[in-house]
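Next up, some structures in structure tokens.
Here, each number is a calculation from the coordinates, and none is a lab measurement. None of these values were measured; they are calculated from a predicted model. Cβ atoms are built from the backbone, for glycine too; each structure is taken alone.
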Structure 1
Amino acid sequence: DQTFSLLSAHLSQSFIENTVMAAKAKVDAAYRYSRQQSLDRVRRNAHYADVVRLMKQPRGASRIAVRSADYLANSLQMITESLEKRHKRSINATDLISKENLQALIELTGCSPRHRIPSCRTTQNLHTYRTASGVCNNMKNTRWGASNTPFLRFLPAEISSLLVSNRILPTPTADVQSDPVYTFLVTIFAQFTDHDLTFTPTSPSIASFSDGIDCGKTCTRREPCFPIDIPENDPRFGSNSEDECIPFTRSAPACGSGNTGFNFGASTVREQMNTLTSFLDGGEVYGSDDAKAHSLRDLTSDKGLLRVNDIFNDTGREFLPFSSMSINMCATRARITNNSNAEEVPCFFAGDDRATENNALTALHTVMLREHNRLARALACLNPQWDGERLYQEARKIVGAYLQVMTFRDFLHHIVGPDVIAELLSTYPGYDEDVNPGIANVFGVAAFRFAHLMIQPIISRLDEQYEEHPEYPSDLLHRNFFTPWRMIFQGGVDPVMRGLVGRPAKLNTQQHMMSEELTDRLFKFSSRVALDLGSLNMQRGRDHGVPGYNKWRKFCGLSQPQTLEDLAAVLNNTDLAQRLLNLYGTPDNIDVWLGGVSEPFVHGGRVGPLFACLIATQFQKIRQGDRLWWENDGVFTEAQKRSLRQTSMARIICDNTGITEVPENPFLFRPRGNGYTQCENIPKFDLNPWKEGGESLM
């Protein structure tokens, strides 16, 4: 039989090959159409939504992996349709396809390399330095924590069909409350850290695989289109609006997930890919694959430096290099300034493609680039015999350790609070090769999006006295998206960094959760449809099949409220509990992100008990499952570890900007004059333990 035999439950090789060829043609056509359409839209008028779509596309090795997953998923869909037509009934193809057929499909679609175990040479370099992709960190489970692997699941998936609500979150700019304790740097450091750990690409196709309909032109859910229905009488759209939905594209699948059912680490649930490593390794600075890491390096000299901008500088200091993309997604200056003759510049190029998303994030990226180059130059003076590769790797290793120290010692204390730190993240327990450091889906799409509630509606730019900059005033957040020209032509890094350490974060309160800059104006200057970041967060959670609020409360050993009284007690707010139940019917149905950000803070933290648990659990695994964690035996010498313990964000700012005074702890807010310290009085980082010939590295 050329197609299928119920007796043998086996598809012929020729049928499989023809099906895969047809599936590849369908996917390739959708990819070509989508790429061309996306580029054309940005060329015509760089709408924010179109820029984000391009930015969220998988690239390089990630794109190859996603394409293979789509080949496999579409092949199985075509086989299912063929079998259903033949047998005139609903059929799950994977219940009938033999293991040999599945293996053939996996090989033909290119999914097989995703599951092959990488070879790890036991060289000195692998024991001393990280690979760019994170492979071989764990010598037994070599792909644990590596880039381009699926997110992990702490709980099984289930799909929610709940309506998106905009009744809980929006806060007018005038009503935003500022955090009395923490600076806006805490918020941006959270984003910077997230971009070290998670990036989930969306499907490269903006058209339905089944019928080719553009996802932006349909409100029907056809893979990969997953639009958000607009509630009736939504005030943002008006009663005469023809819009019935907000376009939304599903996250790209990982190979071997969905309905493939094969059993070498795969899941019958659709899984999403994390294109970054799961380690706190500075991937947002250095890249998370070999090709990206190589392209970020300055190989014109043997000095171990990262590439910098060769056109502009910041009063003598380095800017990030420009992207070499053929299309300029950051040509926003003419539109924002209403000056058609304004000079445009490309997006910046960094280890993470989101570095130009907003100016505050760009400033932090720039400071860390400068710190790497500062370290490489200092190490060259200390060890003139080192070649460029050694200088690069040692500076990269130090920057990665900086981020680990500051994340655990400073940042996480402010977020999950001292009690949770004491319970889950206190003394380093040592490396455990049986701990998988992979990022959990719920962490990426829910728990670590807590900082969206800490985003101020304004990006502040301050002068040397930490007052409003007279020449380059602060501006609304939505006018700072993808605007590298502000950094180039409007005062550089210093005014923005002063704004981060000299102005408070937004305070998340149950009455005023999310700034209207993110609920009503996120795409206002560049899109006909106003998008709502809260709705996008919840829709992404549903796309990823993340279970609801009470399932996660149970996972963390917390109570699972069932009634209004129960929920009111958990939230310490009867009105909010009632509004949630009016929308969701039962606490079980509440989206985990919305439930998590609605909880009152834990003691000393800026998240509630649920997110404190999920965030601490994830970082516990990141630390314990990292063979090259800075505190692990043999990674650094004892003298080097003593230096690293004195790492300070204040010193990094002083060394890499023109700022001359900062708070000693830039995460803690205080008015200028009350605890600001001159840079000359902030201890310098001691590099002497890195002088070769001193204490042994091992």
Structure 2
Amino acid sequence: MKISNSHTKRHNRVRLLCAACSIAGYSIAGYSSAFAETSASKTGSIETVEVIAEKNLGLNLGEVNSASNRLGLSAMDLPGSVEFISKEDIKILADYTSLAAITRATGFSASASPGNGGTATSVRGFNGHSSVAYTYDGVRLYVGAGTVTFPADTWTIERVDILRGAGSVINGVGAIGATVNYVSKQPEFENISSEVDVAVGSEDLVRIAFGSGGQLTDNTAYRVDLVNHESDGYVDNGDERRSAIAASLLHKPMDNLDIQFSVDYAETDQSAYWGTPLVNGEIIGSTRDENYNIDDGIVEYEDLWPRVSIEWQVTDAIRFRNDTFYMKADRHWRNVESYDYNSSTGDIDRSFFLEILHEQRQWGSRSDVLLDLDTAGLHSHLNIGAEFNLIDFTHRNNRPYSGSDSVDLFSPNSGHWADGVDSVTSKDFESETFQYAVFADYLLEFNEQVSLVAGVRYDDIDFEREDFERSNAVGHFEAAEKSDADFSGTSWRIGAVYQPSSSLSLYAQYSEALDSIQSILSATNTNLDLGEGTQIEVGLKHSLWDDKAQYTIALFDIEKDNLLSDNPGGIQEQIGQQSSRGIEIDLAVQLNNTLSLDANLALVDAEYDEFVSGDDYSGNRPRNIPRKTSNLWLNWTPVSHVLVDAGVRYVGERYSNNSNTAELPSYTVFDIGIRWQLDNALSISLRGKNLTDEEDFVLAPYGNQWVLGQGRNYQLGMNYQF
């Protein structure tokens, strides 16, 4: 696998490729300078600073949200909770990872660790990749053994569209909590423009990004974005590096036909930090910078995503769309992952010497037709389509993950992988998954005030798994075995929207969703069914004071059945149930010409209604689920050319076990930044994150340790556009 090559060779190769693309981009920009404009209307100008201040706060209620529907409905017209995160927001707040960006959204909190790709979140009372679906340009990213590692960097992203609540009608199994769609930057038929973005900061951060796009010929446009990000990390031996490239070419052979070729590629060396061990249930402050992993720990990801998209406006009333793609995702972990404090010796006893490699290949295609109809004098939209995905997944490991040693609590001598491992890495299992779905969405407009939105989707997942015969350690032998299963089900939703005025929307929705209680691509029990969820949601969206204030309110009630639970006889059955109910509030206000506010709040009451796994956990709150999350952000332009932003993010207490006896502390993180637009092309920025150095900033539990968030850090940035 390429991912196993040495760091030096691999990064030299990527840097050479980045340099070549940069030179090409500069050449294109130079060639087009005769007609490229550098007026004040370009992004980065003084006027743009003011626009960014407003854009950063608006709820974009009139914008189409791609995560929530295929009918082209705006947020005001949709009976559901949606949210937008723009590239301007991401740039201003210096949110370089997808996790950093989406955990500012309403109700989202991190539960990220290297074991889930560093991207897992919880929302609406449900946690992890089995309940929060991720898509890229609308294409579903299926989860290999509980991990999602793409996109690697937000530089290639135009915006993030979010649908909170059940979204199986749009994206199938595993979307009961939320759907997150990352929308890549797109080619546009405009004068060629380019930008360079550079940042340096704490932990020896060095980040260089380049982007360019525009019109090449009368019917061809391009877009290319690349980034290289390096840091020493916020714990010892916690280096992280990633390089990402995204390129697209749009061709219009006819005015009504778009054909776009795109490819994304990323290599990531994530910090091999698996958490800080607890001592008597707490973190000792002097150990927060220590890394208890081995010196040669590996957390590496490599992703490749080529695809072709076609959009054909057949007639004024018929539009055809198709996305066909190939995805390759390789992942490699080699670490010591379990750290336990030994009260007798005062040392940390390490165990679980683990090596895992994933190879995932996904081929897929999705087609749909959007029809504008008039029936009995009523206007309607109908979207019908189908999709399929074929996914090959190979899992290698050194199970039974034996090996143990001890290191000093305050000065761990980390050692190397070969010092403690006594098993070999070999192929564990392979799986082949064929998924297909048919779907339909329908909008019926009774009049200008009342509309009905409905959707239905059928998913069928044919799964085959082969476990290989192997002996990975002395006295441990595994027999070969084959198994297969068919997971299928129907999702549907129906909702109504009432708009007494163009600025006010009231809605109600009922939906049924499908969820998975095990990773689809690595299922170990083929006799289990999919989880089934139902959601009832009501809410309102309102814009007032000439759009200077916008707010949304949503109330929801969700139930998920078919959890794996023990019956009274001690036999495991799918008899469990989990429920969640709550309220979400999102607010944006332009207080005056220079000051604006953006805030959100989510209150969630989640519990296991029926869940027995050895002990009876019924009535307890599920792990990693906070009752309260909130964000508050202020934007201020004290003088022309200057934007000051400051904000706070709060995540309430969570439990790290089903018995609710171990609690993760709440945390509050303060950030502040200042951006100065020197002229039409050049801006500089200074940002401080986690200014109070919040010690309770815990992303997730991992065994008997906590994965801590980054402490106080600073960044200096420069952006130049030409």
Structure 3
Amino acid sequence: MNDLANSAMTPNSPPVRIDFNTPELQRKRRLRALKDRLTRWYVLVGGLAVLAAITLIFFYLAYVVLPLFQGAELTRKPALQPAWLQQDAGKPLALALEEQNLVGMRVSDNGQALFFDSRTGAELKRVELPVPAGASVSSIGSDQPGSALMVLGLSDGRALVFHHSYKITYPDNKKTITPDIDYPYGQEPILLDEQGRALEHVTLNRNGDTLLLAGSTGAQLQVLSLSSSENMMTGEVTHEQTRIVLPQMTETVKNLFIDPRQQWLYVINGRATADVFSLRDKSLNGRYTLLDDGNAAITASGQLVGGISLILGDSKGGLSQWFMARDPDGESRLKLIRSFQLGKAPIVQIDAEERRKGFIALDSDGKLGVFHSTAHRTLLVEPVAEGAGLLALSPRANRIMIEQGGKLLPLSLRNPHPEVSFSALWGKVWYENYDAPKYVWQSTASNTDFEPKLSLSPLTFGTLKAAFYAMILAAPLAIAAAIYTAYFMAPGMRRKVKPVIELMEAMPTVILGFFAGLFLAPYLEGHLPGVFSLLLILPIGILVTGFAWSRLPESIRLRVPDGWEAAILIPVILAIGWLALHLSPAVESAFFGGDMRLWIREELKLNYDQRNALVVGIAMGFAVIPNIYSIAEDAVFSVPRSLTLGSLALGATPWQTLTRVVILTASPGIFSALMIGMGRAVGETMIVLMATGNTPVMELNLFDGMRTLAANVAVEMPESEVGGSHYRVLFLAALVLLLFTFVMNTLAELIRQRLRKKYSSL
């Protein structure tokens, strides 16, 4: 074998040729090429699938959100000409529709309540109201929208209170609605004007067991309070009357309204003035001018659902919302909140929705307008009749009936999301019972006349606030740790430290949120001085330790291998932390009077919530640190070693090399790490859900809570009505979050590419 090998290596022997085209090698090459193509296609298809999924998510969110900003739609139906309307039906005073839009009610000045089929106009039932002989109906009034309680003002100074109801039965499995009239305060009219003068205007309000009746004759006001009580033994109900004497006026009354708390009586009088009386103090609160234009006059008025707001229409087609709000001096005053414009003709009637803060208005030209007060939206303006008429809006606000010219004009209204507008979502809104415009998120309440407060501003602010405080903690620690680990730390120690920090990323955020809410928040509340002392003492202690270490003899310092010096700081940090927290009660007693929370509230004038931005910053910072650290450490460690050695060889110190070569070269990766960490903080849900208190307030205060967009979607989506305004606004919040992260990541990528191009020549 040796001789054969030696002879093959002799100079005169022919060269040995290796065949690279054997069938086995060909199969391997084909297999490798197939794997390359499959991998390339797999990556391409996967990337396109991710882009397609994100695009579909965006378009689905937009598809759900877009209906929020659509206006109202009005559909006309054939006019009805019922026989009873052609007869002597009397002058119409009120028109109403019941819940199912199947039965209508018409009250006329001849003392009749007539119920009719709203689809055909056929008469269903006629009720003769118990108007005393010799008296006639002079006016009509009603309780706030949503109440079926009405009152007739009579020519003899008395008032008849009645209630219309609709009983639903199913005989032979057929839905049947039976209308009826009842008299909760008896069929005998209540004497309101002791002098027996005709009541030109009348109104009422029932709050619990107390009924307030108010009427006017010319400029004279009459107010009566009826308190009901039931005998527990016999069940007999008695009514006790109390007359409320108010200062008299000089202007002729146009309309009267009582607020639902029975605190204020609003009297619209003169051309364009309103007197507001305090029913509790029996005094005049003030006289208010309602229009700046001296040539205009108030021609129509009404209350919004809940009875807090007044809607006033004028002779020039304008509409305005007013309610009582406190001045800076603490006194309640009637204030103009917002205005609308229907057209140029005088407003003849205003009818409010029974479940939302919307209303409709009709002018003398027959033009109908649909509005929403809170959103400050004009949803529809359309001519519907040939002139003025009597208007009725159904309880569900989806059907309108107009009596005009001896005909009934039925209209179908589609208006699903009137309470949403750009100003309602992002601007300050003056809500009822508030003293000034504010940013508020409060989507639900227990009462039916609730005014939805759907401002996304406090949620967006809370999202940025949580991310800001988390990044303040996480960014310096993560970037500094990444630089030290990649540049200064010994390879053996780096192999231990980096996996441990990256393993922190596997911690479920729900565990972090649970820990922060149940342990960290109360612990920080009880050790505030120690926590802030730790933030001040710890950097000083590390610097002092480093300085002392540099002054030790070399014989001691050289015992620690190069790059392992960081291990010395572990006991120092633990000792400083224990000392700061141990001395917390003593520091609190010495500098903060024994209660730092009270000191913050009294001296700094700041609110303190147990679950606040400090807790979120610590917990979320802990969750974000591994993301930022891992990417930044890889970027710093990936800087070519030749750059570092070349800089050192040219005489630069390690610190100069780090700041002027390594960090600049790694800056695109470090910036990407910060942006990814910021995106993680913005989209975090469980930690902010469990550790913030979920209070949607707009305060930079470190000790206040917050509510973020992501947490709000998680909390309220299960209880929202599918397809409702609340449901779609939550989708809008998700869309805002998606757009925010998309824009932020796009800008981050552009900046990263620019940094890479700028420092690629280093």
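From 1, 2, 3, which structure was mean count of other Cβ atoms within 10 Å over residues 97-104 = 21.6 calculated on? Checking each candidate, the match is 2.
A value of 3, 11, 12, 10, 12, 14, 13, 9, 6, 6, 3, 1 was derived for P(r) over Cα pairs in 5 Å bins from 0, in percent, for residues 577-664 alone; which structure in 1, 2, 3 was it taken from? The read-out was computed on structure 1. Looking across 1, 2, 3, the calculation of distance in nm of label points 7 Å out along Cα→Cβ at positions 401 and 633 that yields 7.5 traces back to 3. In this comparison of 1, 2, 3, the computed figure 12.8 for mean count of other Cβ atoms within 10 Å over residues 369-376 is attributed to 2.
Work out the source of 17.9 here, i.e. which of 1, 2, 3 gives that when mean count of other Cβ atoms within 10 Å over residues 177-184 is computed. Value 17.9 for mean count of other Cβ atoms within 10 Å over residues 177-184 corresponds to 1 out of 1, 2, 3.
As an exercise: Cα extents along the principal axes in Å, for residues 497-656 alone, calculated from one structure in 1, 2, 3, equals 60, 39, 27. Which structure is it? This figure was derived from 3.
Ranked by relative contact order in percent (Cα under 8 Å, 6 or more apart), structures 1, 2, 3 are topped by 1, which has the highest value. Tell me which structure, out of 1, 2, 3, gives 1.7 once distance in nm of label points 7 Å out along Cα→Cβ at positions 513 and 561 is calculated. Answer by label: 2.
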